[in-house]
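Multiple structures follow.
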Structure 1
Amino acid sequence: MMKRFAVVLAIVAAAYFIFFNPIHARWLPFGKQQTSAQVTEQVEQIDIQTSSMRTKVVLGSGDQVTARLTGRGLVDVRKIGDTIQVRTQHRQPFMFWWNAPKLTITIPKSYQHQLKLAVGSATLDFHGETSQIYQKLSVNVSSGSIQLSGVASETVDASVHSGTLRIRNLRAPSAHLVVRSGNARVDRLSGAFSAQVNSGNMKIGVAALHGASSISVNSGNAQLDMPNQADFRLTAKKSSGIIQSKLRLKKEKSEDHGLSGVRGSGEYILKAQVNSGILRID
């Protein structure tokens with residue numbers, strides 16, 4: 001009986017180490033972890049991907065990308081070629097739900113190259129500074145949510161597969177926004193954009209328009225709020241669905257398949273296409 005009990009205990013202990021792999025077990029996969037990496041002149045991209053944990057990204061004064069994790073989970077910061085990668089792993093037994101992991105990632109305030117943020121079944125918050133301009137910002141929400149504020153980038157690629165994306169005070173000469181399923185909201189966008197809603201909901205509030213822009217709705221709902229002082233030439237078409245507009249336009253033409261008109265000087269082109277769903281323009 002005692003021998004059988006010892007065998008069972010050994011099996012349970014082995015299973016625990018295999019599945020939950022404590023950080024101190026350096027001899028197991030994902031055990032040799034690093035929590036920081038130096039940002040040198042050769043680093044062109046910081047790539048952050050998190051899952052199943054609450055994550056906050058903050059700016060720091062040093063030259064290191066660092067990760068500080070509390071609660072049960074694993075994190076690894078590693079420089080690979082010209083990229084610094086941050087990866088997480090959450091192996092938490094259900095009985096430890098009260099010890100949910102929280103991760104804080106610090107990136108240098110001086111860094112201005114490519115920044116990539118992705119979450120799966122997680123949350124991520126990042127409050128940047130619009131005086132700091134990234135070369136490219138990539139955002140991907142497969143599930144969970146990302147909240148950004150005060151971010152400036154030469155180009156932005158943001159995609160929501162499922163979950164929620166919220167951006168406040170975004171400055172970008174070129175922003176590409178896609179909602180495949182889920183929800184996206186951008187408030188106080190300055191620049192130009194191309195937006196696409198395949199399914200789900202999207203709302204874009206434009207603070208200042210500085211370039212040709214477009215929005216298409218294949219299915220779902222989209223709302224576009226334009227500033228009173230914007231200068232654009234609107235062409236909105238629909239093959240199916242609904243286009244609703246409260247804009248006061250010069251040379252306005254409203255037909256069954258769309259509407260067109262001019263706001264202000266008409267400096268920029270604004271195109272809208274609705275294949276199915278609803279688009280509201282205010």
Structure 2
Amino acid sequence: MTDVPTVQLNDGTEIPQLGFGVWQVPADDAERVVAEALKVGYRHIDTAAIYGNEEGVGRAIAASGVPREELWVTTKLWVGDFKEGNTKQALRTSLEKLGLDYVDLYLIHWPSPEDEAYVQAYQDMEELKAEGLTRSIGVSNFLPEHLDAVIGASSTVPSVNQIEVHPVLQQRDVQSADASHGIATQAWSPLAQGEVFGDEPIVAAAEAHGVNPAQVIIRWHLQRGRILFPKSVTPERIASNFDVFGFELSADELAAIDGLERDGRRGAHPATFNPASQ
């Protein structure tokens with residue numbers, strides 16, 4: 001198995017830099033695809049309560065034979081739960097579905113900033129960490145002003161901010177804010193759902209290194225220091241997305257991919273998205 005590099009978070013824990021995501025993976029498929037990912041060598045699995053597939057993820061983990069201490073499991077707190085004051089129970093429910101005693105990382109999924117309920121949720125997550133139900137806590141889709149709000153009202157700086165990042169949406173202002181606080185940036189939708197596979201810098205790098213466009217983009221994220229977790233339900237792609245440690249992009253290739261930024265957001269904007277009303 002290839003050794004995946006780790007990133008040391010600000011609380012001292014170490015997270016595998018390359019993981020496997022299960023967003024939009026149907027519940028009936030989750031067990032199969034996570035089992036395949038674990039067989040390939042992934043040890044970092046990212047799920048969420050709202051995905052509806054935590055039970056399948058848990059079954060795959062239980063059947064894998066991989067020691068728990070070798071795994072990194074992330075799940076996320078849904079907005080509806082923290083708006084109703086159910087942060088603590090939400091994690092306990094996720095743990096039951098996953099069949100785990102603890103998760104490695106618990107994230108607020110969206111800030112939903114029409115009020116500051118996310119601040120109380122984060123304070124509740126600090127207590128969950130103190131109880132040992134999660135090793136690390138963090139946030140997802142937080143803009144700099146949301147980070148400032150939770151940091152100002154708590155004693156724990158988030159370990160992670162999971163945001164949409166790919167070659168055509170790099171959110172450099174958010175990444176800079178993360179770095180200024182010692183927060184690791186995780187990239188969701190790291191491949192832009194294939195939108196950039198035909199862009200010239202990516203095609204050229206793939207040809208130069210004898211790899212595919214997805215592998216180039218994954219390598220770009222890794223070399224830029226981000227944590228990421230591409231998703232696939234196809235065994236061949238699950239394997240190829242993991243096979244990215246035999247080549248390295250040059251400084252010029254990295255810069256050319258950086259230059260693809262075009263504000264190509266594919267998901268919702270955190271400043272206005274209110275999933276609790278969806």
Structure 3
Amino acid sequence: MTESTPKGTAVPELALNNGVRIPQLGFGVFQIPPEETRVAVGETLKAGYRHIDTAAAYRNESGVGAALAESGLPRGDVFITTKLRNGEQSSPRAAFEASRKALGVDWIDLYLIHWPVPSQGLFTQAWKELESLQADGLVRAIGVSNFLPEHLDELLAGATVVPAVNQFELHPTFQQAELAAKSRSHGLAVEAYSPLGQGKDLGSAAVTGLAAKYGAKPAQIVLAWHLGMGNIVIPKSATPARIRENLAAAAISLTPEELELVSALETGERIGADPALAAFTQM
């Protein structure tokens with residue numbers, strides 16, 4: 001942890017495949033309105049988070065940047081992720097510069113291709129541009145989001161740089177174990193979005209029973225499960241109390257048997273779009 005991180009948060013860090021370190025528990029701003037993002041991220045940074053995940057498609061990068069500037073924290077103390085919009089895969093450098101300007105930063109820690117959009121046939125071309133951005137020192141690590149095994153195979157066949165991260169929908173009832181295993185086998189860290197199943201994964205007996213045992217909230221148990229499974233996880237909330245509660249999940253260490261109890265909740269039910277078919281532009 002950095003010196004500016006408040007004592008007691010104890011958020012673990014993972015080393016990505018190029019040595020860059022990422023806080024394993026971060027804060028996502030998906031679906032937080034632009035006008036609310038500045039306040040929410042400000043609360044998040046005060047609470048002790050040092051990893052913020054946004055995207056050009058969320059249209060709230062400027063709110064993240066404003067909160068970062070107002071926090072007074074050194075730039076190097078906060079890990080920032082943003083993502084390339086689907087409709088800009090033919091012009092990644094211009095899109096990156098627009099994101100960098102909106103965030104008000106000199107560099108970005110992690111830049112992801114947001115969706116493969118296989119119908120466009122552009123993601124391998126876009127990846128070359130991301131490699132160039134990293135070589136130029138504008139981004140510390142590059143990766144992908146929503147890439148299924150077949151998309152990873154196609155990308156890796158021509159890649160010079162192996163992606164550092166694959167971020168995809170992952171929660172107890174939809175774990176995508178094959179995709180997670182394939183990602184890790186190639187050196188990609190697994191990052192979970194919708195980590196609580198948009199609230200649907202919190203009511204099971206396994207989760208509520210463990211919450212009672214640990215004197216914790218069900219959401220904290222699910223987040224502790226993610227951490228115990230080695231996932232990077234980015235829950236979101238606009239409520240200050242819940243923001244702090246989510247961060248406190250880092251203090252909960254589930255046993256291997258307890259991790260298995262939560263893992264047994266798998267149903268194979270996806271909440272979000274199927275990356276094999278998704279073709280929206282995000283513009």
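Values quoted throughout were computed directly from the atomic coordinates according to the rules given, and no laboratory measurement underlies them. Owing to the predicted nature of the structure, the values given are computational and were not obtained by experimental measurement. Cβ atoms are built from the backbone, for glycine too; each structure is taken alone.
Taking distance in nm of label points 7 Å out along Cα→Cβ at positions 35 and 227 for each of 1, 2, 3, which is largest? Present the calculation step by step, with values, prior to reporting the outcome.
Values: 1: 4.4; 2: 2.8; 3: 3.5.
Evaluating distance in nm of label points 7 Å out along Cα→Cβ at positions 35 and 227 on every structure, the highest lands on 1.
State the single structure among 1, 2, 3 that was used to calculate mean count of other Cβ atoms within 10 Å over residues 75-82, giving 24.4.
Details: 1: 15.6; 2: 24.4; 3: 20.6.
So the calculation was done on 2.
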